[in-house]
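Please go over the structures that come below.
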Structure I
Amino acid sequence: MANITTKIRVYLETNGKDWLQEKSNKSFKLQDNSDGSGIVIVSWNVAGLAQPTEEQLDALDAQATTLESNNQVINTRIKLYGTTAEQLEYIVENGVDSFIAKQNKIKTDNPKE
């Protein structure tokens, strides 16, 4: 099951809102009351969009889980690609075709959903 933050991101984006903008504007606030109920929405001020219900967020779980999984894959790929300097060094030492083959293998070994 995806975390509530990812579900909110999917909810916002599905409804035409910019996740990063809403997050940076602090349009919503989450809190863990440490009462076992997990993280909950304590304030919601997204213009033109009602606060999602728990049922609405739960309905987005599959999309949110895919997003979380793909983000993990992307982070793995970034580590395996190496820094820009390492990539350039690889190209100089091994050629562009070898570099492309290496990058494609990383993608094949670490597929997104």
Structure II
Amino acid sequence: MGTLDRAATMVADLTAQGVQAVTDPAAAVPPCVLVPPPVRRYDIGCGYTIVWTLWALAPGAGDAETWAALDDLVDQVADLLPIDQARPARYQVSPDAQAVPAYAITYEEAS
């Protein structure tokens, strides 16, 4: 399975749990989880480690309500995937859009 197929599976699994999830930044309308292409670390003999950075995105100015929405998204992702960490950040979905509050959620898996 290629990484695009794996990303589509993650999106389907998240969507089945009621989380809006997409692979296309142009379709990312917060609150949602964006699953962009991963890093491939060629560190194993017959494949590679896939390093995913999913983005939990929430609208708003970063107040307590936004924080709560991000917490919910991160918790829903953590219920489905063995995440390593979730780091507060901001994400700009397009060059003409303003960056939104986010969490960069990372985890790794072997290919």
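Rule-based calculations on the coordinates, nothing more; no lab input. Predicted model, so just to flag it, every value in this text is computed and none were measured. Cβ atoms are built from the backbone, for glycine too; each structure is taken alone.
Have a look at I, II and say which one yields -0.46, -0.66 for log10 I(q)/I(0) by the Debye sum over Cα atoms at q = 0.10, 0.13 Å⁻¹, as calculated. Clearly, the read-out refers to I.
Starting from the value -9000: which structure in I, II was helix-only ellipticity at 222 nm (-39500 (n - 2.57) for each DSSP H run of 4 or more, over all residues; to 500) calculated from? The value was obtained from structure II. The value 0.90 for FRET efficiency 1/(1 + (r/R0)^6) of positions 29 and 85 (r between Cβ atoms, R0 = 35 Å, to 0.05) was derived from one model only; which of I, II is it? Clearly, the read-out refers to II.
Ranked on FRET efficiency 1/(1 + (r/R0)^6) of positions 13 and 101 (r between Cβ atoms, R0 = 25 Å, to 0.05), which label among I, II comes first with the largest value?
II
When mean count of other Cβ atoms within 10 Å over residues 21-28 is compared over structures I, II, which one is greatest? The maximum falls on structure II.
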